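The data blocks that follow each hold one structure.
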Structure I
Amino acid sequence: MASFQEFKQFDFRIAEILSAALHPNADRLYVLKVKVGSEEKQLVAGIRSTYSADELVGKKIVVVNNLDPATLRGIESQGMLLAASDGDRAILLIPERDVPSGAKVS
């Protein structure tokens, strides 16, 4: 179990998906380019079974912005998106109303 102090260390932000490409080494992963405020990042996400690349572009999502980079199947991921699990489907957490990219989630 994490303490409240540990939880507060995570930086949750709104990001806008700029592009979504098939991961070259994995059938279930996308390589996403996202904009978090004025910064662009690359995320690797296992959401291909639920979303097409076309429907992801322009979508606003919630990301953990301050994670150390991780390499997933040979591609660096510079953060993590938040999604709910529903069986084999990953459902993106998205803001109810339009908010700017980079907005802090608290």
Structure II
Amino acid sequence: MNKAIKAALFNALLFPGWGQIYLKQYKKGVLIISTIMAGTLSILWSVIQITRDILKISPFKKGTVTLSAVLQLVIDSIKVLNCTYMSLILFFMLFLWVCSMIDSYQSGKKLQ
């Protein structure tokens, strides 16, 4: 398997930016990885904030914390999220993922 295909597969199957790391384009790879991580952390932070707000309004009663109750709390938090904000972040992350696959494939072709 040639370098171009391996690099694109690393991006597609592992994580965006790993193909660039494989091709020794470390700055580009770290930039892509950190951007994807920032988007992921932004979504996670939003869910945590909303979950905290829900818990302030109606906290768990003592002895009633179960896995199903926690999962229901997370589901309720996700329902309250701003869909436009989340859609934009997810769209940008998907776009960056596709661009990183294309870039790693083209960079791998140039190295052959």
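Things to note:
- Read-out Cα extents along the principal axes in Å, for residues 23-78 alone, computed value 29, 25, 14, structure in I, II: I
- Among candidates I, II, the computation of helix-only ellipticity at 222 nm (-39500 (n - 2.57) for each DSSP H run of 4 or more, over all residues; to 500) that gave -26000 used structure II.
- Relative contact order in percent (Cα under 8 Å, 6 or more apart) derived as 31 - corresponding label from I, II: I
- In this comparison of I, II, the computed figure 0.9 for distance in nm of label points 7 Å out along Cα→Cβ at positions 15 and 47 is attributed to I.
- Across the set I, II, FRET efficiency 1/(1 + (r/R0)^6) of positions 31 and 63 (r between Cβ atoms, R0 = 30 Å, to 0.05) reaches its highest value in structure I.
- Per percent of Cα pairs over 23 Å apart, the highest-valued of structures I, II: II
We did not get these values from a lab; they are worked out from the coordinates using the rules stated. These numbers were taken from a predicted model, which means no experiment stands behind them. Cβ atoms are built from the backbone, for glycine too; each structure is taken alone.
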